[in-house]
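What follows draws every value from the coordinates through simple rules; no lab data is involved. Remember, predicted model here, so these are calculated numbers, not experimental data. Cβ atoms are built from the backbone, for glycine too; each structure is taken alone.
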Structure 1
Amino acid sequence: MSLALARRIGLYLLAVGVVYSVLSEPARSGEFVQLAFTALADAADGLLAPLNR
């Protein structure tokens, strides 16, 4: 199995898992999206903070 095929299979499984979780528990999925967005925003603030001095 090549690395490209393994990556494609892994991304497919991840996509199927995300779709399943959104359909089975939309409220919890919304909380997870909000948590991930907050984490990304905080990381971006941390990266850009030295530039704002």
Structure 2
Amino acid sequence: MPIDISMFAVVGASVAMGDAPDEVLRAATTETASVEDDGFATTLADLGLVPFGHSA
């Protein structure tokens, strides 16, 4: 089992990168863009934690 999934079990909300294995994507509560498409920064912006151009 990928470590991501064991961490997801502990937190209330989880975000998987778009290029994560299918098992991780299924376990996450939210999926974001891939690393190459700035998924981490996009998620932080969507949560209002940082300014970033991809925020909705």
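Taking 4.4 as the value of distance in nm of label points 7 Å out along Cα→Cβ at positions 2 and 34 derived from one of the structures shown (1, 2), identify that structure. Numbers along the way, then the final one.
Details: 1: 4.4; 2: 1.3.
Answer by label: 1.
From 1, 2, which structure was distance in nm of label points 7 Å out along Cα→Cβ at positions 10 and 26 = 2.4 calculated on?
Values: 1: 3.2; 2: 2.4.
Computed on structure 2.
Please compute mean count of other Cβ atoms within 10 Å over residues 18-25 for structures 1, 2 and give me the label with the greatest value.
Details: 1: 11.4; 2: 14.1.
Structure 2 comes out on top.
A value of -29500 was derived for helix-only ellipticity at 222 nm (-39500 (n - 2.57) for each DSSP H run of 4 or more, over all residues; to 500); which structure in 1, 2 was it taken from? Present the calculation step by step, with values, prior to reporting the outcome.
Numbers: 1: -29500; 2: -8500.
Source structure: 1.
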